[in-house]
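**Student:** The data blocks that follow each hold one structure.
Where a number appears in this text, it was derived from the coordinates with a stated rule and is not lab data. These numbers come from a predicted model, not from an experiment.
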Structure I
Amino acid sequence: MNVQHFEVYAGENRTLTPIYARDSANAVVSLASKTIDFRVGRSPRAIDSTWPIFTKTGTMSAPAGTFSVAIAPADTQYLQGDYEYQAVTTDGSGNLAVVTVGRFRVRPYIEA
């Protein structure tokens, strides 16, 4: 599985790309005909964990091991600090695989 970290500003439109999908041996994962869930939340080990805070879901059609995730302003407008994310694929048989994890940092937006 791949480890990637992302940083966004609260309330901004942002497309995270490229995100690399890898298996436990770090081999490229084919994303053809799979659904992917991108889940952002506090650490599951945290006392105040509410997992997930938001989830983005999409269907992949390309076999390449990269994908992107569009983050809308409403997803992050009230967030600040460090969170964790997981990207999980589901195939046609319902098999789940975590393909990417990392830190999802939300920086405050400074208003004029």
Structure II
Amino acid sequence: MNQLAIDFRDAGIRTARDHAEAESPGWTALALGYLKEFCCYNQEFLAEDVREYALSRGFKTPSGVSSRCWGGVMQAGARKGLIRKAGARAVRNAKAHLCYATLWQTL
């Protein structure tokens, strides 16, 4: 991936995360808590798995905010040494047309 593509990707992740945080202050820290909890029981997963886990416990993405805001949570988890990239896997989300997303591994 070239640097320009990485810059646009990272800018998009920041924008989605910042929007979630603006709509629900503290949302990112709470989402990171769900990621930590999820890592206790799962070795490999996609961000959508963590998002579904949090949703099943009543934690929602703020209204009007893209679920892509979870990308910032996953990156924060990687920076904190909770997870690392382990490849890619097709997503289950039908709206994503089986595109590939990062497969994460618990450390």
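**Student:** 39 is what came out when relative contact order in percent (Cα under 8 Å, 6 or more apart) was calculated for one structure; which of I, II is it?
**Tutor:** Structure of origin is I.
**Student:** When helix-only ellipticity at 222 nm (-39500 (n - 2.57) for each DSSP H run of 4 or more, over all residues; to 500) is calculated, the result is -16000; to which of the structures I, II does this value belong?
**Tutor:** II
**Student:** Next up: Assign the value 13.3, 38, calculated as Rg and Dmax of the Cα atoms in Å, to the correct structure from I, II.
**Tutor:** Structure II accounts for this read-out.
**Student:** Quick check: -0.25, -0.35, -1.34 is what I get for log10 I(q)/I(0) by the Debye sum over Cα atoms at q = 0.12, 0.14, 0.27 Å⁻¹, for residues 21-84 alone, calculated from one of I, II. Which structure matches?
**Tutor:** Of the structures listed, the value fits II.
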